[in-house]
Each structure stands twice: as structure tokens, then as C-alpha cells.
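I've put the structures underneath this note.
Just so it is clear, none of the values below were taken in a lab; they were calculated from the coordinates. Computed from a predicted structure; not experimentally measured. Cβ atoms are built from the backbone, for glycine too; each structure is taken alone.
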Structure 1
Amino acid sequence: MSETRYDAIADELTEEILRGRYRPGDRLPSERDLAARYGVNRGAVREAIKKLEQLGLASVQPGGARVQPIDEASLDVVGCLLALDDAPDPRLVEQVMTVMRTLMQLAVREAMARGSDQEITDIRNAIAAIGDPKSSPEQRVHARLEVGRRFMKASGNLVLALIGRALRMQMFGGAGRAGQYLHADDDHAEFVAQMDRALASRDADAVIATFNQMVGHSEQQVLTALRTARAASNGHTGISP
């Protein structure tokens, strides 16, 4: 039995659920019907259904697997939604950004209170790379993501770090597709200097205020680019308004 094959089956069924072909409470086709549809044995279908269960999109019940409400799914379903179309849904991206910004604010406060001197120095070095004129745009984007990771680590909050990493990976890694719309501007030198001063004094409020200014413009650029791309392609995702 090929893992690639049942992964492909799970991916196709996931897309069909997220696009609304199957609604919450609907019963998925039987193992026999799915095996015939994909030309595989029932064991491969069973493994594919297990992946849907892990995502929280389906539940195996007497009589077959039934689709679960998307708001009861696992966090990993965010990545599936972002990967549905070439240009991710701006509404979903905005929601993810809002949550990531809130998590960052919590991470900053905990990092300023509990982070070691070395961890704060590491954050300052990562922030300096954002404003380095010798860095390529790709390097500056990477530096911005690295700043977030270092704040999460310095917070000492494992749960916060894990959730932050999961959202980062789904938004900007793999098939999330949102990363291609994130660009690092060349005009962050003053923000970088302000952030460095705030970090040196462990002023959490100043760090958060500067961070919000720095990312706010970029977030709007991403959302504008996504809306333009979506309008051009007339794409859509399964996320509810």
C-alpha cells in the first residue's frame, strides 16, 4: 500500500469537504465506493479516512464516516484552507494575521519579563537583519519570521511557541502560499532602531507599539495583493464569511 496514494486520496477528500461538496453531517462514500473510485484497496481508503479524522474533518460512526463542522477541526486545517487556491482567501489570511499579532504581543510581554539577556540579544540581532541594506528581500522576510520565533522562544511559554510555530508554518511554509505575498520593505530602518532601544530597556509596551507599526503596513500590502489576485482569478475557498 503506497502512503503517497492514500495521502492523495485524503487530500482530495479534504478539498471536497472544504469546498462544500460534503456538508457537516453528510456521510462520506463507503470504503467500497471510494476504493472503486480511486482504483485502490479498502486498506488505502481506510488510511485516508484516518487522516481526515486526524484533521477533525470526519468522524467514523456506525454506518460510515461523517463530515464534522469545520470549527471543530484541528488547527492543521488552516493550512489546508490556505492551500485550496493559488491565492489564499484574504479573509482567512487576515484572521491568521490577527491571531499571530495577538500571540506576538503575549510573547513580547513574557519575553521582556522572563527572557535571558542572551535571548534578548539574539532578538536584537535578528531585528537588525531586517534593516540590513545588504540583505536580499528574501533574507529580510526570513529575518522577520525569525524575530517572531525568537520572541516565542524567549517567552518560555511552550504552548505559545508551539501554536505560533504551527501558524507560521501553515501561513508561510509548505503549500500555504501566503509567503509569496509577503515582501520586506526597505524603509524599516527607523522602526528597527526604535525596536532595538525598546528591547535594550525591556520596555514591552514600546516593543509592541513599534512592532505593530512595522508589520501593519506589510499586512495591508499582503491583503491588497491577495484581493487583486483573487479578483483576477475569481477564486474562492470553503471558509464561511
Structure 2
Amino acid sequence: MLYICIPSYNEAPTVGVLLWRIRKVFQDYSREYEVLVYDDASTDGTVEALEPYKKVMPVSVISGKERVGYAKATEALLRAASDRTRYPRRDAVIMMQADFTDQPEHLPELVKRFEGGADIVVGERVPSESAPEAVKQLGKYVRWVPMFWPIRRLVTVPGVKDPFAGYRLFRISLVRDLLKAGVLPAADAPVWTANMELLREAAPMARRIESVPLESRWDLRPRESRVQAWPDAVDLVKRSWAARGRRTPTPAA
């Protein structure tokens, strides 16, 4: 079983069409799947946009009464997938964005690497001129962060060029190890930092990690980027500095 997990906040213009595209992918690529959407107290009709898709494809919507942010929404989705699975070694979670940045047509490539034995598959973003200026600027800032040797290991993952992207696959047995260890990202972590922290904590538990270069499509998204380049970069450095003495999780046996 593949659990396609989508954190969503005010994504009514895109999330429904995204589900339609996911459904089309799995019509041609036969795999058992379920889509889990966490609606983070949206105010724009996101829940209503999702409703028709429950009748034509396997979709479950987890609705929060109060907004909790990206990191907590991600944690809720990981817990939901972990609770649902019957075969944690055979099943996987795939995290993706609700705004068309991550393309559903790339799902088969991620799954192929998983079925080949990878515990984590990272969709690394190919640099694109269509990226919002804030995203480009933040990318420039974070490339300098590993220069600060006291926090270098906390902002890099061996073998992964882009540890900040969110399009990823995790074997659910590894997700359970993360939940048991209690090392998920801080509740108030911005998107890029949350993605980095999740991968950083999961990597030592994985037997094998693979990366796949994928093109992100910011040009298809109707809303403005929520990235704040300088504040997000500063936040990353502060959190990494604060975590520099923490023990690295033990790899899976």
C-alpha cells in the first residue's frame, strides 16, 4: 500500500485537480494506494473541493479545528499512515505538496526506487527559472549554511544534494521508528526547516537512501510562495545550532 500524504492549507484552487491527476497516474500504474489529506483549518473551501473525490478514489481527509502548521500536519499524516498499515515493511508514505509544485506523474519513479529496496527516496528539485524569487534567494542562503562547521552535519545528509525539498518516500517501518524515537520536527518549524529535520533524523535509520532529480513546477501554482527567504534561513541556523549536541538516532537493525 502507498499512502500519498498531502498537508494542505488554503489550497482549494489546486488540491482537487491534484487528486484527479493522482487518480489518473494510478489508473495507468497499477498499485494499491490511499490519499491522506490533512486540512490545516483552511478558510477557502479546501474541504469542499475535496468532497467529490471521496466518491471516485480512496481519499481520507483529516481536518484540524485549529491551524497547526506544516510540521504538525506532516506528523499527523505520518501517524495516520502508520496506524492504517498492516505491512509496515512493505508499505510506504509519500509526502507531497498540495499546490502543483510536486508533480504526480513522478510518483512511479519514486515507487520504483522503493520497490528496488530503498527505505527513503528523495525527490531532489532541479533548479528552475520558474521558481519564485523568495525560493531562489532562500536556496542561495542555505547553500552557505554548511560552511559553519559546528552545524554542518545538522544541515546536510550524506548522498542527498537537496535535503530541503518535501517530495519524498519513506518506508513505514522507518516512520514507526521515527515516531517511537520522538525526533520529528518542532511544531513551529517552517517548511524548509521541517523537511530538513525530518530527513536528517530519518537518514541514520535507513538501510538505503536514493535520490531522484525531479522538476518542480512553481509556474503552475496560482498563489504566491509562503517562503520568507531571510527569516527562514535564520531560523534554520538557530535551530541547527540549538540541536548541535543532540545524539544521532540509531540505525534500524
Structure 3
Amino acid sequence: MRVPLIVGNWKMHLSLDEAEALATAAAKVAADCPDREVVIAPPFTALATVRAVVGERLILAAQNVGWAKKGAFTGEISPPMLRELGCRMVIVGHSERRHIFHEDNRMINQRLRGAMQQGLVPILCIGETLAEREAGRTMAVLEAQIRQGLNQVTLSDPARLVMAYEPVWAIGTGQTATPAQAQEAHKFVRRLLSALYEKNIATTTRILYGGSVNAANIDELMALADVDGALVGGASLAAESFERVIRFV
């Protein structure tokens, strides 16, 4: 059984006071929903503030991670630093990191392996652009991102990894993949994981959907067979809308 997972990615938003208030509200909702897990990923600057209010049921994550334990890497945050701040998970390979900051599969793989080596659970994001989808290359793009992103990664425990399918054309646009498109992609990801690892890894690894997830579409998305949760952007920035997403039916 795959426990549903809802992840709020706050990106570059919220002051310290706003982050603390939203985390406090999310912690209360998470405590009231024991049959699912809730994660928040604040900006680096808010991690220490938010840590004090997350409680037992709310999981703290970072939005990115360096691959080395320490060293001359100006601007990077190491896995041990994130662990010290209370992080248990980290988002890796988000499309904004890929397309705005030009992180390639090799760098994303480095970040993912560095995180795993220090006990953090990576949320590996994958997804195609609109041009790639229209060219019929969706599955080829996803396969390359998965194979290269998980290069040299030995996985015997499905709890050590979370996958997140985020079609780039749906992120922040208000346009969501149809249920059929989302299910097709998630099923493909699970089949590929089955080819890379033992079958039980594929059947028990959680695969999230991301891309304009909100209160209006969360129930339909969560009803899909291979969708195990959501990576939520804008809808996670307000307590009311994030609560509705967490309380999906």
C-alpha cells in the first residue's frame, strides 16, 4: 500500500512570518489526516523558522541540495546542513532548475546521490516540455531523465525515493494534464522502475503528479491508479487552498 503524499513547494515566496503562519496551519491539518503524509518545502531562509512549528506529522523538505558534504561550492547547501535544519526530504531536478538554471541530468544525478548518501529522501522531478509532447517524445524524455537521474543508484527500499511527474507545460500555467495523460505517464514511470529495480520497488515507490494542482482538480487526480500524491505550487501558498488539497477525497 502506497501512503498518499502531498508536497507543498513554496518556491521563492513568503516572508519568515508568513512561512511560520502557513506551516503552523499546515501542521494542524497534517495532524488531522493520519492516513496521508504532508511535506512542505520552504525557501532555504525559512527552514530554521519553520522547523520550530512543523510538529510530528508535517515533514520538512528543501527545494534543492548540493552534492558534497562540504567544500568550496559558493551558493550551495549541503545535505548535512539540511539534515541539521530538520529536513527529511529534498526536491531534485525540478523543471525550473532544469530549464531556468540549466541543471542537466548529470548534475541532478549528483545532487540526488549526494542527498541519498546523507539520509535525505529525494523527490526526483521529471517532465516534458510542450514541444517535446507535441513531437511525440514524452516517454523518451521521461526515460532519459529517469535512467540518467538514477544512474549508479542502488535502491532496495522504496521509501528512499519519491518520483514526481510534472509536465513542464502545465507548471504555473493553469493547464493540467488530462487524467488519461497523467495516468499514462505515471504508468510508464512505474514500468520503467520495474525494469531498473525489483518489481516490489516499482509497485511501492510513490509517484506524484505536479503541474497546476489545485482544490478543483486534486480529487480527480488522486483517483488515478498510479497517482500517489501531488507536488503543489501556487495552491500550497495559502492555508485554505492547501488544506483542501491535503484533504483530498
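Can you spot which of 1, 2, 3 the value 1.01 was calculated from, given it is Rg/Rh (Cα atoms, Kirkwood Rh), for residues 41-88 alone? This value belongs to structure 2. Computed over structures 1, 2, 3, distance in nm of label points 7 Å out along Cα→Cβ at positions 209 and 233 reaches its largest value in 1.
Which of 1, 2, 3 yields 2.4 for distance in nm of label points 7 Å out along Cα→Cβ at positions 169 and 201, as computed?
2
Given a value of 24, 49, 25, 2 for P(r) over Cα pairs in 10 Å bins from 0, in percent, for residues 97-160 alone, point me to the structure among 1, 2, 3 it was derived from. Structure of origin is 1.
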